[in-house]
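Undergrad: Structures given as structure tokens follow.
Where a number appears in this text, it was derived from the coordinates with a stated rule and is not lab data. On a predicted model such as this, the values are computed, not experimentally measured, just so you know. Cβ atoms are built from the backbone, for glycine too; each structure is taken alone.
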Structure P
Amino acid sequence: MRRGNGVFDMGKYFGTDGFRGEANVTLTAEQAYKVGRFLGWYYGKDHKANVVIGKDTRRSSYMLEDALSAGLTASGADVYLLHVTTTPSVSYVVRSENFDCGIMISASHNPYYDNGIKVINSNGYKLEAEVEDKIEAYLDGGIGELPVATRDKIGRTVDYSLGRHRYIGYLISLATRSFSNMKIGLDLANGSATTVAKGVFDTLGAKTFVINSEPNGLNINAECGSTHIERLQQFVVENGLNAGFAYDGDADRCLCVDENGRVLSGDAIMYLCGCYMKEHGELNNDTIVTTVMSNLGLYKALDAKGIRYEKTAVGDKYVYENMMNNGHCLGGEDSGHIIFSKHAVTGDGILTSLKVMEVMLEKKMKLSELVKDLSIYPQLLKNVRVTDKEKAMQEKSVLCEVERVEKELGSNGRILVRGSGTEPVVRVMVEAATNEICIDKVEQIVKALKECGFVCE
């Protein structure tokens, strides 16, 4: 089983964010075909299945789209192609137009040579683990050969650019004010946002300045986008822009740059949106859902504003589950996956930028002014490669050292030690008042791991 006691265990192929791997190395066209075959059969047992597919700009996305479509139609499903689009647009189209499921072909912020197959259920959310388990069994030959469709039962592919346009219209409808007289920079990461973001901002009246908007199949996320935001910082300052927004390859995350070129991470976005929503009585339960990786500075600032918070494991899927189980409406990760559950069931980078614009315009304040009371603590994260992460995490001397560091930091810092979900790595993270303290405390834990013989030299 992949679930137990609230913990998600990695499957052989499907992890927390779909089937990821290097294209034609660990994620092949043959595997994509079989994923399509299974999904077409699974959802078409009692009716003709309808599946919508979107993709990012990677060269291999076209290959995987064709393979998935072949598998789906061979099993009798009709396939609706959104072409290059964002992950949240696939989620929107699936849930608003009654598709059986959706597929997004993307490896998010990874390099161009990686890719992924993310299956989205009829509610617009990530596919249930039990269905992923069945797909994995089929990929490994654990399920017998599936029947193929014949004659008029064979599926067809349909150009469905209309679905993407409807999503764009939906985003535009959410704006509360015109963006006229606003000069906005967009870093599109040479990815999925290139088909959506500028059109939205232009329609709303912004003077839009765009960088990294010429995808060639190989330059997605290459020194650009939310994981390489330095160019946007410089671009905003040089052009005297009011703000800048940077997306990742599939545009499900967003980071901001204020008018001074300062980066606002996901924590800062949750803070300014949370404060605004609380003021307007729109923050359900006066609570924001974060992961354990959010900054101590965020929690101190929220305390000062009377806003409660809950912490989940790392991953936007855990954030959303907490939100749904407890009726919260705002949550996310410091990386920029922000969920506004009134409008979406997954992180949506372009939606996030629109919500930030709403706060700026309604309060008539600059971005820098909106976060002036938020002080982000210095943070250091070190990945330590170990021989056995489970044993290392349970070693008594290591646990004692972690406890000692916790006491030394007190209320002015924190330490988080956790195992990677995908690698033989222990992640050691410390937040404290200064960088020097962070370095010192991280090295204490690394030293303890070395003394126990777990560290790979």
Structure Q
Amino acid sequence: MPNFRSQLLIAIQAQSNGLSLKEALIQWPDVPRRSLQRALASLVAAGQIAPIGKARATRYVANVDIAPNISAYDLPTPVDLSQASAWRVEEELATGQWPLSPDSKDIRAFISGPWRTRKPVGYQPEFVRAYQPNVTFYLPLPVRAQLHRMGRTGPGPQPAGTYGRAVLDRLLIDLSWASSYLEGNTYSRLDTRALIAHGQQAQGHGVTETQMILNHKSAIELLMDSVDAPEVSRYLLMNLHSTLSENLLESPEDEGRLRSHPVQIGQSVYQPLSGQSLIGTALDELLGKFNAIEDPFEQSFFAMVHLPYLQPFADCNKRTSRLLANRPLLRANLCPLTFLGVSQAWYTASVLGVYEMNRVELLRDLFMWAYERSTKEYLKAKSGVVEPDLLRLTYRDAIRHIVKAVVQNPEQDPLALLTGQVALAVPGPQREDVRALVIQELRRLHEGVLARYGLLPSELARWRSIQG
């Protein structure tokens, strides 16, 4: 039991929002419920963890005094900057180093102190109301200009999402792994690749971690499917959240719905807004401002600041914001933001600075550092990205519709069905080429691409059993 207690404590410390009894039971299915309850009670009695919430909603968070030091994250070598040069000039931006600005150091120093000694703060509506799209900027012009230069993926305009689709296989792995890691997931990058590409669940990991990775994969695919839409609707945001939170919440009714109960933020004195009606009104205001922002990087950063601050959902708010932050970049064919290399402590401190101080500087430094890291990972391999097939791009929707129709009608002759469908959707001169593309897609169908066509594994299995 002492060894198990140590494992339990480490697991709680690794989660920024703590651990519930239900989650612990899933992670250690062989440990009796009563034994888990006794272990949690002993850790509480020892002052190593603290319970937050009541009854079934109770979560256990690490006592900040014994948790890993929040200021101990790895950063580029700090450089003392004068107040006048706190916003780095382009020469400094081009060096690839992102030292903390003096304002960020102030935030880090404040957040590093014991959280129980800080004054409780509530949701401040004026924080988002004061932001005027395309007038207010969290990212100054020199920063935005440099980010655009770093993230550019092609010489000219392309249809929305072209680059994202070209690197989708890699993005599914990198963003799923890095975003899950920030939630305490212990899957390695190789484990994540094996799970997403081949369906191989890693040994020694709880089902919660596997579910989290697979939810990210599905949510990124949903994000790419919706990238053509000019705006993010509440419908899309709700479905993005429900995909990320599927089978992970205490109450399944909370998946894709605005929360109807108060929430507690682990290791923080911040109390988010309460009341479903008030949250809904605030969310509509947030989405209105988000959709009005013209610069994709400013729009991306706005999502990272304000969606977690509002906490519209019972859980999974930060991971929803990380995926939403990628949508404007993918839509503009910029390099995605994968969060590779970002430490949990740096990210947590940055978000707490927003929660408790309404200050964005530390999160902004993280955003810039993380984006530079992402561009190095992706654009160094840019020459290996195949130029998208123009015919496949032009008839993308038609091809998906035809593939779906063929698979969902396994009793019909597939060649005759697809030939008829192609004749309806494609002009004469290009029909044979599109017909050949559909046949290629049908031949290489597998479970990892079914969401692209709106198909279920059972439908593919039935089609293959009938067609042979």
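Undergrad: Tell me which structure, out of P, Q, gives -17000 once helix-only ellipticity at 222 nm (-39500 (n - 2.57) for each DSSP H run of 4 or more, over all residues; to 500) is calculated. Intermediate results must be reported in sequence, preceding the final value.
TA: Details: P: -11500; Q: -17000.
Considering all the candidates, the number was obtained from Q.
Undergrad: Here Kirkwood radius over Cα pairs in Å, for residues 249-296 alone was calculated and came to 12.3; which of the structures P, Q was it taken from?
TA: Values: P: 12.3; Q: 12.8.
Checking each candidate, the match is P.
Undergrad: State the single structure among P, Q that was used to calculate relative contact order in percent (Cα under 8 Å, 6 or more apart), giving 18. Could the numbers behind the result be given before it?
TA: Working: P: 12; Q: 18.
Structure Q accounts for this read-out.
Undergrad: Could you tell me which structure in P, Q was used to calculate Cα Rg over 2.2 N^0.38 Å, for residues 193-304 alone as 1.24? Write down the numbers at each step before the final one.
TA: On the way: P: 1.19; Q: 1.24.
Source structure: Q.
Undergrad: Thinking of P, Q, which structure, once distance in nm of label points 7 Å out along Cα→Cβ at positions 145 and 441 is computed, gives back 4.3?
TA: On the way: P: 6.1; Q: 4.3.
Traced to structure Q.
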